[in-house]
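Multiple structures are listed underneath, in structure tokens.
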Structure P
Amino acid sequence: MINLSVLKKPVVSEKSSLNMEKGIYTFQVATNATKVGVKQAFEKLFGEKVKDVRMIQVVKKIRIIGKGKIMTRRQAGKKAVITLKGDKKVDVFQSKSSK
């Protein structure tokens, strides 16, 4: 059974936007996600073959702003960098209901 909830949302940054033109996509994924699970979920959702999946651990980080009065926290998580086979491109921002 393929778990489609592994892929949470695409990462929107300058670097990931430039990589999308090359067929490389970055997603936030569940913390218990594996490479095989991410590959299967992506292929099932978008219908394109995946060449490579790389996983990145995002560590929890605490920042102090100003003179120690404001603390912000970034949650821990996981990201997946997905490379497609060939020169294929996918619209990852398209809603699932319109497929």
Structure Q
Amino acid sequence: MNTQPQTKKQSLVGVVVSDKMDKTRVVLVTRYESHPKYKKYVKYQKRYKAHDAENQYKVGDRVVITAARPISRHKAFTITEKIGVQDVTRYLSARASRA
């Protein structure tokens, strides 16, 4: 019997921006935080690699990712559910112009 208390795992909402790897998706998570001095909201974006065992999520899918044990060097999240679809062409074109 497990005597360890149950802990709630971290979950984030983001958009799949890359599906080029096998069983791995890159998810862009955007969050807004209030600046301590200027009291304006600043946009922060971070890309997480998430595990997708069936390769079922495609670019543009809005998904929920949940923290898991490390699956590989960069993967510590798994995709748990799809919420909807979002247009990411502007993000992808801006990223391509930088390369």
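Throughout, read-outs are computed from the coordinates displayed, never taken from laboratory work. Keep in mind the model is a prediction, meaning the values are calculated, not measured.
Given -3000 as the derived value for helix-only ellipticity at 222 nm (-39500 (n - 2.57) for each DSSP H run of 4 or more, over all residues; to 500), which of the supplied structures P, Q does it correspond to?
Values: P: -5500; Q: -3000.
Computing helix-only ellipticity at 222 nm (-39500 (n - 2.57) for each DSSP H run of 4 or more, over all residues; to 500) on every structure in P, Q gives -3000 only for Q.
One of P, Q was used to calculate relative contact order in percent (Cα under 8 Å, 6 or more apart), giving 26; which?
Attributed to the structure labelled Q.
Ranked by Rg/Rh (Cα atoms, Kirkwood Rh), for residues 14-53 alone, structures P, Q are topped by Q, which has the highest value.
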